[in-house]
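Listed next: structures, encoded as structure tokens.
Readers should treat all values here as calculations from the given coordinates under stated rules, not as data from a laboratory. Fair warning: this is a prediction, and the values are worked out from it, not measured in the lab. Cβ atoms are built from the backbone, for glycine too; each structure is taken alone.
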Structure 1
Amino acid sequence: MHYVIEGGGAPALVLVHGFACDHQDWRAQLDHFAPRHAVLACDLRGHGATPGGPDECSIEHYAGDVAALLGALEIPRAVLVGHSLGCRVVLEAARLDPERVAGVVLIDGSRMGRDDPAQAESAMRAAIEFAGYAAFVEALFAQMFFQPSAQARAIVARARRLPAKTGSALFPRLLRWDAAELESALDALRAPLLVIQTTWINEQKKRAPLEAGQSTPWLELVKARVPGARIEIIPDTGHFAQIEAADEVNRMIDGFLGSG
């Protein structure tokens with residue numbers, strides 16, 4: 001498993017990227033937190049510099065890898081920070097090894113799969129097959145940015161490079177995990193939770209920016225399952241908050257660490 005680790009100090013921060021992304025999305029957090037904390041950013045299987053075929057790419061495998069990495073590096077306590085798909089990974093990792101988890105931060109998470117897990121997975125697989133993987137991933141990532149930029153174009157181009165077999169297998173499994181495991185993973189969480197939200201999937205199934213004070217079905221689920229969760233909204237920002245609003249995200253995590 002490829003990872004970078006910088007700085008020193010406890011608790012460590014472990015940063016987990018989203019679908020078709022890699023550890024480079026966390027450069028602003030590595031720079032900001034390394035003077036005071038050990039900061040680790042990893043590439044999940046099949047992403048970045050970590051090898052992995054389609055059969056190995058799932059929320060469950062990824063969470064096991066993150067938990068194993070904490071053990072291998074002998075990190076006694078860590079704050080797990082996930083973005084998008086990475087939100088699922090860190091929740092599952094916290095369930096696997098709760099004693100090592102000092103806190104969890106979810107950046108622009110969501111719930112995409114509901115009801116019957118097998119049906120949620122198969123319906124998404126059929127939708128990807130119908131559209132074609134390249135068109136699917138292009139449409140998925142194009143909605144994540146509300147302002148065009150060279151950085152946004154680079155992130156979309158990187159997503160296109162994820163092998164179609166990997167992406168076509170992984171994304172439906174994300175929906176299956178949401179339907180089967182998300183609620184129980186939230187229920188199992190015993191560490192403090194910070195949710196940083198910038199977007200939501202609206203009634204038209206389109207990603208839209210949040211406004212200050214706005215709630216969503218995902219945020220209501222978090223409130224119901226984790227009553228003590230701290231929820232912060234960053235308005236007028238796209239899906240990649242850790243990049244697009246890095247100073248705000250870092251300030252919120254700083255506050256969360258100070259309250260632990």
Structure 2
Amino acid sequence: MKLIKLDAIDSTNDFLKALSSQDELDNFTVVTAENQTKGKGQMGAKWRSESGKNLIMSALVKDFIANNEQVFNLSLIVSLSVIEVLKSLNIPDLSIKWPNDIMSYNKKIGGILIENTIKSDGRIVSVVGLGLNVNQTNFDELPNASSLAVILGNSLNKDILPELIIEKIKQKIDCWSDSASVFWDNYFNSLFRKGVPMPFKNLDTNSSGQNFMGIIQGVSPVGKLQVLLEDDSVSEFDIKEVQMLY
């Protein structure tokens with residue numbers, strides 16, 4: 001694993017994307033930063049992190065996704081890999097809040113943002129961004145967030161995490177063709193609030209931000225959330241179409 005360590009950067013994802021467009025980087029090249037000034041989350045949300053306290057990393061993944069129908073497979077693999085590493089550190093009650101927020105109990109401890117680029121030869125190259133709250137303990141402005149240090153009651157060496165996570169990702173990619181159905185089952189079983197009635201907000205512009213009740217049933221092969229509605233129908237939602245209210 002090639003590791004590039006930075007002190008401060010606007011975005012590790014942007015840095016790695018720019019670097020990969022200029023150089024033929026090794027697969028699974030990782031960039032980490034102590035501070036990120038313009039961290040990004042899903043749908044353009046900002047990722048805020050206390051300098052030097054948390055894991056901020058981006059990894060290059062090549063030669064896995066072959067077409068747009070397979071894009072969510074990488075999200076699934078990364079989410080499960082992070083969960084497995086955290087389980088090995090004795091973090092309790094872990095789950096994945098669709099599509100790829102990492103939760104412990106009902107608190108967010110990490111988020112994943114994957115950005116894909118189609119090369120001129122048709123290959124899809126992915127930059128996997130991960131922000132994980134490790135040693136930050138002040139979340140006064142983020143009441144739904146927590147960290148490994150808060151949960152465990154002691155600080156951790158965050159520098160060991162990138163290699164552990166990348167190793168899990170590699171293992172899953174290597175055996176994807178034989179184990180895809182198992183990984184999908186594990187992802188379904190790890191979903192936050194799966195099978196529990198809960199409120200959602202419809203983000204579709206035609207629905208005027210209407211709230212509704214539903215029960216998460218699973219996720220479609222292309223990554224859409226499947227929700228059982230009150231009329232017993234099941235609807236599928238993209239990330240820009242629905243928000244969980246919890």
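Structure data summary
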item	result
When distance in nm of label points 7 Å out along Cα→Cβ at positions 66 and 90 is computed for each of 1, 2, the largest belongs to	2
Computed 16 for relative contact order in percent (Cα under 8 Å, 6 or more apart) - originating structure among 1, 2	2
For -8000 (helix-only ellipticity at 222 nm (-39500 (n - 2.57) for each DSSP H run of 4 or more, over all residues; to 500), calculated) the corresponding structure among 1, 2	2
Per distance in nm of label points 7 Å out along Cα→Cβ at positions 58 and 178, the highest-valued of structures 1, 2	2
FRET efficiency 1/(1 + (r/R0)^6) of positions 18 and 186 (r between Cβ atoms, R0 = 30 Å, to 0.05) from the coordinates reads 0.35; which among 1, 2	2
Read-out Cα extents along the principal axes in Å, computed value 49, 40, 39, structure in 1, 2	1
Structures 1, 2, by distance in nm of label points 7 Å out along Cα→Cβ at positions 50 and 122: label with the highest value	2
